[in-house]
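Below are structures written as structure tokens.
Computed from the coordinates by the stated procedures, all read-outs in this text should not be read as laboratory data. This structure is a prediction, so every number in the text was calculated from the model and none was measured. Cβ atoms are built from the backbone, for glycine too; each structure is taken alone.
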Structure 1
Amino acid sequence: MHKYKELKLWQKSIDLVTRVYALTRNFPQLEKFGLVSQINRSAVSIPSNIAEGAGRNSDKEFVQFLAFAHASSYELETQLIISNKLEYISSEDLVDLTDQLTELQKMNFAIQLKLKQKI
């Protein structure tokens, strides 16, 4: 079992979630059950999968859940690009969030590689 709260990856993904939630508060009301819901669920899925994987019984299972978190980060990135195209978020916000996601993706991949070497 891993101490997920000590992982920088988990901590930074929590920061991302709070930022995403703050950003989606400004979306049009008509998107409340559409894009806002999808974006928020994708964002929450990242630290949630990290935590769930850390609580599993093996490194192999942890890697699997890190892969789920990784996929959710790409899903979130896609939804943010769509939000920018619809002019719900600025290009500056998109760049900042994309940079944050890229950092998380690199960290996640590095942890996965390290764990795979132990398996």
Structure 2
Amino acid sequence: MELIIFILGGIFYGLTEILYRGYTHWTMVLTGGAVAFTFYLMTPFLFQMNLFLAALTGALIITFFEFSMGVIVNLWLQWDVWDYSALPGNILGQICPKYTAYWFLICLAFFSLIKYNRGIFF
């Protein structure tokens, strides 16, 4: 089950990026898998929270993973997968508030879908 969660998360994350900017990078598929697996492990905790707080937590988790992956692939390995340095509020060009806000909205939709349809999914 854990491998399926990881794979589905990677596919969703990669497809989301392709829909938004037209392409993705294999490291983003790994990032998405790690995020989905983290959400899976945190499901009991997340669903005890208020929906908005859970979505904020999810957005911060995704932002943390993106920052970590960005430091590795962009700063250390210098692969230049993305660069947000021109965007306001960015940190080292790897993350910015704009994308954290987008992740909040996506988490809000995703968590509400799962939270209110738990009998279907779990």
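1, 2: which one has Cα extents along the principal axes in Å, for residues 11-74 alone, as calculated, at 43, 20, 16? Spell out each step's value before the answer.
On the way: 1: 43, 20, 16; 2: 35, 24, 17.
It was calculated from structure 1.
Thinking of 1, 2, which structure, once helix-only ellipticity at 222 nm (-39500 (n - 2.57) for each DSSP H run of 4 or more, over all residues; to 500) is computed, gives back -27000? The value was obtained from structure 1. Kindly point out which one of 1, 2 the value 1.00 was derived from, the read-out being FRET efficiency 1/(1 + (r/R0)^6) of positions 35 and 59 (r between Cβ atoms, R0 = 30 Å, to 0.05). Attributed to the structure labelled 2. When P(r) over Cα pairs in 5 Å bins from 0, in percent is computed across structures 1, 2, the figure 2, 11, 19, 25, 21, 12, 7, 3, 1, 0 traces back to 2.
Compute relative contact order in percent (Cα under 8 Å, 6 or more apart) for each of 1, 2 and report the one that scores greatest. Before the final figure, lay out each step's value.
Values: 1: 29; 2: 21.
Checked 1, 2; max of relative contact order in percent (Cα under 8 Å, 6 or more apart) sits with 1.
When distance in nm of label points 7 Å out along Cα→Cβ at positions 3 and 43 is calculated, the result is 1.9; to which of the structures 1, 2 does this value belong?
Details: 1: 2.8; 2: 1.9.
The value was obtained from structure 2.
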